[in-house]
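Following this line, the structures themselves.
Quick note: the coordinates plus some simple rules give every number you see, no bench work behind them. None of the values given here were measured: they were computed from a predicted structure. Cβ atoms are built from the backbone, for glycine too; each structure is taken alone.
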Structure P
């Protein structure tokens, strides 16, 4: 059965230049799945211009209402939703985000089938697609950019002014780092994206034991996981999977890293109820040494005490004064410099789009033509026939405004 897909225009502000499929990737879809048809909604902001899609043989139109499946990146404004369609985008509703409650209500009212990119997971709930790697790459780069500006060591251009990831890495080849100690948290795509930057800079990775006990005459980094910075309250040995199930038996053990680190790059996922990595009180301690945080995870007023607001691509850095607990200039004496841009992949739209499209073609498109053999669509579906699906029934109170 033919399926007609639409690449929809991004309408959210500030503008987002990313897209799920590049013109080349659209061609791959058609080649692999001859029953797939793709139409492109005209857009003046997309990183690939309309002409690039036309050149590859795709129809570009202001009207895509004849398509069955709408594929976008960010939230679709309520006024632009077409009833009775299937939609793929990041809806930012599954954690009951208050600012998108009306969006989910409208999706139900318009009888739309919503598939959120975040809900496209394996049977064991591992996410299959995302922009995490690119958030990690750009976030780590931005951290080193902040260091260069603050210490007047070197000047790195903004990522948004560079053509692609290769250009980003060429800029990093020009800098020399002081002998700082860097701690990187996490084990997912974000953390490994950040690690890619550290490794490109040829910063040696050292073990937890050496990092905590030794001094170095060059920059080094330590890549830590959840059991390195959390410990059981009763002193028994910790278990990562038990921690994910119920973190209430644990407390933070991050201060041992904070005492010896100059820079923190966060690539971790922070789960509800988990201990904060460090609190506002921790940041006040005399032996708290971190003075630069590239907070890619960007949980506001949460596990990283100095992240008091998101920053923007236009103005990516601010300072946090531990004593007053207030925002100050990013280079104020005694301040912790914070980079907390919450839409980092937007700075690298071409690479991020190509990487995302690769995953979407591998994991999602086949499901439309193989009877959803792996259950990918079934697991990802949030709304159907004007109701929440059983997997997402927990959102009913949120929809009702309770």
Structure Q
């Protein structure tokens, strides 16, 4: 029975920490193998190789593998674990991805490397370490015959490009579950779990002008570049930091030659929102744009494609469980919000309690110094295992 003021109720998690420490060498061997299989989002063949490697590990720890085949991107890897002992009605979803932002050939200049307490390599932090942690957390729970709920593992293949194919599968599986644990890396050097994420949107603003020779017929031209510049100034004013809305014109293209009044120009705009109710406001602002030069025409496409993960009561409850378990394991766990999105945004928007950042502690996601802290690997794996076990008691 749960003590007053106490959220956890399972066995002593310190036995899982001992098991994780014993497994650290094997974890590092598997992590090196996985990082050494490069898996950029835009290469189906490459991502499939990484997925097939992980798929060979899962049956050995009790998982039943199922594939969601894809034509345009890597296949989606699902594995189900039956659980052990008294079980709640619903499963726990462990959610992650195997694609990375790094192009093929990156290993030549950014190899897997252990140095000064860190492990370096493309995708090691975001988020191949989290995948290896999940495999070993499930293995540990099986070894100690822990009472666990049914577990579903879903590893997607195109998260880094917005999850256009996997979103429906993620949402379908999440509806079967009482909670979602996202294996993305923890936040910052303190390794905070993430209880809120901003929603993400992308808009494309295209302007069609009238071309003319800039020396001979300048007055007959209507510059799409000039019109887009006016629009960008207006679009930038949509940012409202007080409510967590940011609007960033990230790329701009236009014109053909320096001596031609530009007939075409376009900008790609990144939008972040902290609350779902602000999505409609942002949409209205974009759709209300119009050109100052009436000879120019405007086309706007896109929208919010990843809803925000708002800090819900269910997520706060999960974090309190994790914080208490971390204390029993000997470290302080903090919570954080972030402007970046993950597949956890989709599950949280469904109302399923979602806790994110349950993977590795490190730094440098998408950067050449991407790395994880070796000393945090075993404790965080033990915490992940303890959270799964605690969900089944």
Q: Have a look at P, Q and say which one yields 0.9 for distance in nm of label points 7 Å out along Cα→Cβ at positions 94 and 358, as calculated.
A: Q
Q.
Say we calculate mean count of other Cβ atoms within 10 Å over residues 222-229 for every structure; which of P, Q gives the highest result?
A. Q
Q) To which of P, Q does the computed value 3.2 (distance in nm of label points 7 Å out along Cα→Cβ at positions 22 and 302) belong? A) P
Q) To which of P, Q does the computed value 2.8 (distance in nm of label points 7 Å out along Cα→Cβ at positions 102 and 334) belong? A) Q
**Q.** distance in nm of label points 7 Å out along Cα→Cβ at positions 86 and 270 - highest-scoring structure of P, Q
**A.** Q
Q: State the single structure among P, Q that was used to calculate relative contact order in percent (Cα under 8 Å, 6 or more apart), giving 25.
A: Q
